[in-house]
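Just below sit the structures, each encoded as structure tokens.
We did not get these values from a lab; they are worked out from the coordinates using the rules stated. Just so it is clear, the model here is predicted, and its values are computed rather than measured. Cβ atoms are built from the backbone, for glycine too; each structure is taken alone.
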Structure I
Amino acid sequence: MADAVARMGEQRLVAVVRVRLPELLEPTVDALVEGGVEAVELTFTTPGLEPELTRTRERHPGVLLGAGTIRDAEQARAAAGAGADFLVTPHLEPALLGACLATGVPTLPGVFTPSEVAAALGAGAQLVKLFPAGTAGPAHLRALLGPFPGLRVVPTGGIGLGDMRAWLEAGAHAVGVGGELCSTELIEAGRFDEVTRDARRFREALP
């Protein structure tokens, strides 16, 4: 568990992939990895995600693989069984967080307020997802780190190429980037060479 948390901090960038068709996941992850992105979160908004997680784990054993948008205990168990290195929920729900942590896989519950951070840490979370980050900004993260020094936060939602440095300099453990890095338009059009190009641009922009 500690290794996955440390690796995320080393990578500093997590690509969040949301696609409508499961068959698009494999070429998307291939394109991201070719571009140098080594931490990828696949979300349960894609139907039939569990076998795709297994295939991704087998195809890219060195990738830090996450399963996101987990909304119930069954999804948490399925993701852990498929080889996910970390789990992500969009919100903080004590029973759901408990079910995720019971799998033994590091879990990032979605939080926004100090009360939610405190509740997540009290329930055993080692790190949290600040969501939606884009509506808060790096100053919000700095404010949270005041009463929670050492808090490991992965801001996600509304973060683009020009935002990463500010978030990381504000103290983010890593940043989660979705649409601007994993463009639905490019993916659905089969323009995976451009996804690879964008992956390289994001990696090169990391401080």
Structure II
Amino acid sequence: MSMTFTSLKEDVKRYLERGTTATQDPAFVAQLPSLINFAERRIAQELKIEGFINVVTGTFTTSEPVLAKPDRWRDTVSWAVGTGTGYNTRQMLYTRAYEYLGSYWPDRTATDTPAFYADYDATHWLVAPTPDAPYPFEILYYELPQLLSDSVETNWITEYAPQLLLYATLLEAATFLKNDERVPTWQALYDRSAATLNGEDIAKILDRSAVRKEA
């Protein structure tokens, strides 16, 4: 049986031997959804694996160098742009620091084929040169999976890494409950599950961040 948001909450209560209802254990039951979300965020922050990669496609707006990042974006993997006749020639954009783009293309009103991109802020990219045509693009990026809730019962983590999510939640819960003696146990189980998941992923793909060059 697959893990769900509901089943995870029940499993955590059993592992910690806590009250199962809001009447029996109101503070913990009320905090449990947040602890699960904290655990999901921890996993997404600490692991860069294939399951967290998503793809977005679109077209540049001519003369506009700033683009919005997708919701739940965490890190960019790669960026390809279609150029040439019919925009059928695939060209990769290279990541650089914001300051590099400012030096390389100081006049944003001047336009040409984009060659570089940088993080403009937490929710936007900046490209240079400023696009001179509506080039199509394809971006691969790491995302934070949609967080579990009463209306979102499953996500990639519950489907493919349920043990990891359980141990991460137990680790968050131990901290909340000030049960310090259990923290090393849940941390060891979490680390082991994370290492196993990373090992499986490395067998499929290289960590792309190891081959990307930052300015």
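Observations, loosely collected:
- Structures I, II were shown, and P(r) over Cα pairs in 10 Å bins from 0, in percent at 8, 28, 25, 19, 14, 6, 1 was computed from II.
- Relative contact order in percent (Cα under 8 Å, 6 or more apart) from the coordinates reads 29; which among I, II: II
- Comparing distance in nm of label points 7 Å out along Cα→Cβ at positions 143 and 159 across structures I, II, the highest value is found for I.
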